[in-house]
1. Taking distance in nm of label points 7 Å out along Cα→Cβ at positions 45 and 197 as the quantity of interest, name the structure among I, II where it is greatest.
2. Using the calculated result -19500 for helix-only ellipticity at 222 nm (-39500 (n - 2.57) for each DSSP H run of 4 or more, over all residues; to 500), pick out the matching structure from I, II.
3. Please compute mean count of other Cβ atoms within 10 Å over residues 61-68 for structures I, II and give me the label with the greatest value.
4. A value of 28.3 was derived for Kirkwood radius over Cα pairs in Å; which structure in I, II was it taken from?
5. Ranked on relative contact order in percent (Cα under 8 Å, 6 or more apart), which label among I, II comes first with the largest value?
6. A value of 2.6 was computed for distance in nm of label points 7 Å out along Cα→Cβ at positions 117 and 405; which of I, II is the source structure?
7. Comparing I, II, where is distance in nm of label points 7 Å out along Cα→Cβ at positions 133 and 245 highest?
8. If you rank structures I, II by FRET efficiency 1/(1 + (r/R0)^6) of positions 181 and 333 (r between Cβ atoms, R0 = 41 Å, to 0.05), which sits at the top with the largest value?
Structure I
Amino acid sequence: MAAESHFTGLSSVARDFTETTQESRTLRHLVEIYRQLSGLALQDADIGTVVQMVAHRTNVTVTVLSQKMGILAAASPGETYESAVQYVHDHLIHPRLAHMLTTVGKDRRPRRFPDLARNGARVVAPILVGDTVPAYLVSLVGAAPDRGEDTDLMIAEHAATICGVILARERVIFSAASQVRDDLIEGLLSGSGRDNDEVVRWAQHLGYDAERDHRVLSVILEPPAGDTGRRAVIAERAAMAIARLFVAQAPDAITSVRTDEVVVVLTENATGGSPGRAQQLGNLCVQRLGALFPDVAVSIGVGGAFREPAHIARSYEEARRTNEVIKRLGRRGAVVEFDTLGISRLLLQVPDIETLREFASDVLGGVLRHEKKHHSEYTSTLQCYFQENNSPRRASKRLHVHPNTVTYRIHRVEELTGLDLNTYRDRLAAQVALEILEALGGLDG
């Protein structure tokens, strides 16, 4: 009996010694992982390196997911990165996971969730950057790991902390780089470079391609009337949507987002063609913004083409002036190139738009009133006649009528207006009046 009692005591001591040894090994293992993770925080490591290290040391699949369950990094012991991503996608990404992430994000602490499909568990730890949770670290562990559930939670929590440090550092670096980039763009748009060599260096830092022609687009946003704060939020969201559009459609573009404007330095099509790339993407921008933000008025002015970086400021000024023309004419939603404004660039320097209307009415009022009453086509014929250098024959081909019809209509214009189109002054007055009508939307060209 005494021997049996002595044997039981020895067994108990041995078991306690084994458990103590196991706890000691687990503790040493945990300390080593902590030390390695902390070392990564001091190095120029990314979250992918953290995930790889944790997966290797714990022998489990580890991943970092964004708020929308996008896979930012993944690693599995003995597997390639692509295999690890596929495994995470197949065994982890599921609508139920969104609820787990939300729960962990609210609690701000790691949690363990059963994973019946794998006969294991998921350890989810929030990655904190300031007061936000931009991502989560998830480990696919076994149902009853040898090292204990608390150890899994502690490793996940510390790894998530290191990931948070890395993401915060990346945000600071990105913010600083963005500020430098914005300053370079502002310098190019304002033409504040001290000399041409400095401007060229600025442009090169931004990825400017000096072998291709460019144009500057000025996208002006006007959010709906209302509360100032709400207007600012809508304008910011619309501006970011435009920036994302140009980044997706034209990765080579240099884009700057301002308070009420998005400025884009865009390369033109290498093969030419009409409409140009600026016009095409401008139209796409108007359509996309109209679908996403129907209450936001938008206009896009396109500056003249250039190749030298020193001419960026000139093209931007042209784009801004074109937007002023669009605003004065009330043509919101238009994409207008500076090169197509023609004489309108001079006409619209007149402070009062009504003064231009009065001039056009004084010159062509008789024929305009006749057209309104009889639906004739005298003004469009007159415009085509001028565009074809006063040739009835060429104008007739464009209008698909007999040359005598063109001649008759021109005579009728002279009768209705009192103009003599054989004289330079009357011909010039009629041409300017037509330009005013076209600019103000009073003539269907």
Structure II
Amino acid sequence: MNCLRVPEIWMPKAGTDLYKWSVVACDQYTSQPDYWKESESIVGEEPSTLHMILPEVYLESEDEETRIDQIHNCMDTYVKEGTLQKLPKGFMLVERSFQKQYARAGLVVEIDLETYEYKKGSTSLIRPTEMTVEERIPPRLKVRQTASVELPHIMLLIDDPDCSIIEPLLERTKDFRQIYDTDLMQKGGHITGWLIPEGDETSKIMKAIEQLADPEAFQKKYELDKEYPLLNLAVGDGNHSMATAKAAWENIKKNLSEEERKNHPARFCLCEIVNVHDRSLEIEPIHRVLFGVEEDDFLAAAVAYYEEHGCRVEVREGKREPYADKEHHVFSICSVDGERCMEVIHPVWGIAAATIQNFLDDYLLAHPQCKIDYIHGTDTVRKLALQKGNLGIRLPEVEKGDLFIGVVKDGVLPRKTFSMGEANEKRYYMECKKL
């Protein structure tokens, strides 16, 4: 079953100021209302996706319902008055540049929500990389359920280590029609989009992406020792927005006939596909720091836990860089007394973050006085670990291919497994779809 469909994308009419049109994903800067106030100041009354989204900084605010009504009215007005106009069916090839060495290549497509599931234990072809918090869906559903326009900030990942599908398209941009080329507000960089019209090219792209989940190639690629559910695309960003689209579709389809369900617009969702091996994607591990912990007790509990789960553990004195391979997940343990190395041998989890987090969840449950924080930089981990009663745990570098192995073997990745870009590098709204 193919996950993809060629969409009919809607874009603002010619002459629209795209710098003001495009704003960052609504789930960013959720503790920084000043960021959104500045965006409002930049946009003013000009046509903008800002008028069609509810920044999550305003969730549960006193005027939430009023804002949602204004969003729906704006969507209807933009369609009725021609502010939004449809393009011929096609994929949108996207190049997004930041003040970095490499630009990011993406492909805006439509995915079939019948091939996606966010529930725990899902075996669908499209799955989230992290656990979906279902309590976060209802407030987003208020916006989505009766919306007439969809704006995507969802980023799906494919595992294409040869960079053979999306990246070569950027070498042929002269073959496609350029639709937009603009700077993005609030340090968002620059973005350019080209329409790849429906036809042989889009069919070839869909087939190549579908082939990534060919059963024989899948088994060989991930060196699987038994049969696991196939995974074609993994949700990298916008997990809860995609879950909301799925929930909305499940509600809508209850009142539709089988024939009506086949091509109903709410069944399909716009997303940008990015190769996890894209050179611009910087995927970094997120380390852990425990507070109010006794180191020897912690290590003894770790040894007992892993041995109960069929692993062998060795704890060694001295500094050692963390690393992970198929047979070893090695962590650096830092404290006021120095550094140790904890090596989990023959781990039963697919990724090092799952190996450590499953134990930590168990340990924290048994030690409620102990607290945890998730830290990005190794220097910060070491600094915090120098305080008595604190314990730093440095995780191995995240190999890009391991993200898929983790989802395949463990279902979803544990929370705070990796960081993928800064807030201003997240997807900005640009393309729309009529619902």
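1. When distance in nm of label points 7 Å out along Cα→Cβ at positions 45 and 197 is calculated for I, II, structure I comes out on top.
2. Computing helix-only ellipticity at 222 nm (-39500 (n - 2.57) for each DSSP H run of 4 or more, over all residues; to 500) on every structure in I, II gives -19500 only for I.
3. Structure I gives the largest value of mean count of other Cβ atoms within 10 Å over residues 61-68 among I, II.
4. I
5. Largest one: structure II.
6. The value was obtained from structure II.
7. Biggest value here belongs to I.
8. Largest calculated value belongs to I.
Any read-out appearing in this document is the output of simple, stated calculations on the displayed coordinates, not a laboratory observation. Nothing here was measured: the structure is a model prediction, and the numbers come from that model. Cβ atoms are built from the backbone, for glycine too; each structure is taken alone.
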